[in-house]
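Each in structure tokens, the structures are laid out below.
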Structure 1
Amino acid sequence: MKVLVIGGGAREHALCRALSLDPDVTALHCAPGNAGIAEVAELHAVDALDGAAVADLAASLGVGLVVVV
């Protein structure tokens, strides 16, 4: 499953690290992310507060799960 995590703080980093270890996660994306998250997920320069931009990103990536912390 493709997963998109929204945010760029420590909670999102911990969540991305855990998701990166899950064999069912085939692709991991984060917007906007941070340097630590970049080690385990593909980052996207999208404003986490712009709902339309987040929805467009999720649709374009074809993700099965969007996580907003």
Structure 2
Amino acid sequence: MKFEEALKKLEAIVNKLERGDLALEESLKAFEEGVKLSRVCTRLLDDAEKKVEILMKDKDGRVKAEPFE
């Protein structure tokens, strides 16, 4: 799953939960799915950060001390 897709699904779940019109069981299922999607997003962001660090290494293999934003 791509980051943008996971984030879009997560945002939709958050909106449903914030409206407060779901039954308890539906809310729990939505919350569980949201947690899973949050973990997917975190993993994808961590992977992207590692790739950026690799790309920022100098010729000696040292990572330049520049903030990642």
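Summary table
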{"item": "Entry that produces -25000 once helix-only ellipticity at 222 nm (-39500 (n - 2.57) for each DSSP H run of 4 or more, over all residues; to 500) is calculated, selected from 1, 2", "result": "2"}
{"item": "Entry that produces 1.4 once distance in nm of label points 7 Å out along Cα→Cβ at positions 12 and 28 is calculated, selected from 1, 2", "result": "1"}
{"item": "Test item: volume of the Cα convex hull per residue in Å³ calculated as 69, pick one of 1, 2", "result": "1"}
{"item": "Relative contact order in percent (Cα under 8 Å, 6 or more apart) derived as 32 - corresponding label from 1, 2", "result": "2"}
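Laboratory data are not the source of any read-out in this text; all were calculated from the coordinates shown. On a predicted model such as this, the values are computed, not experimentally measured, just so you know. Cβ atoms are built from the backbone, for glycine too; each structure is taken alone.
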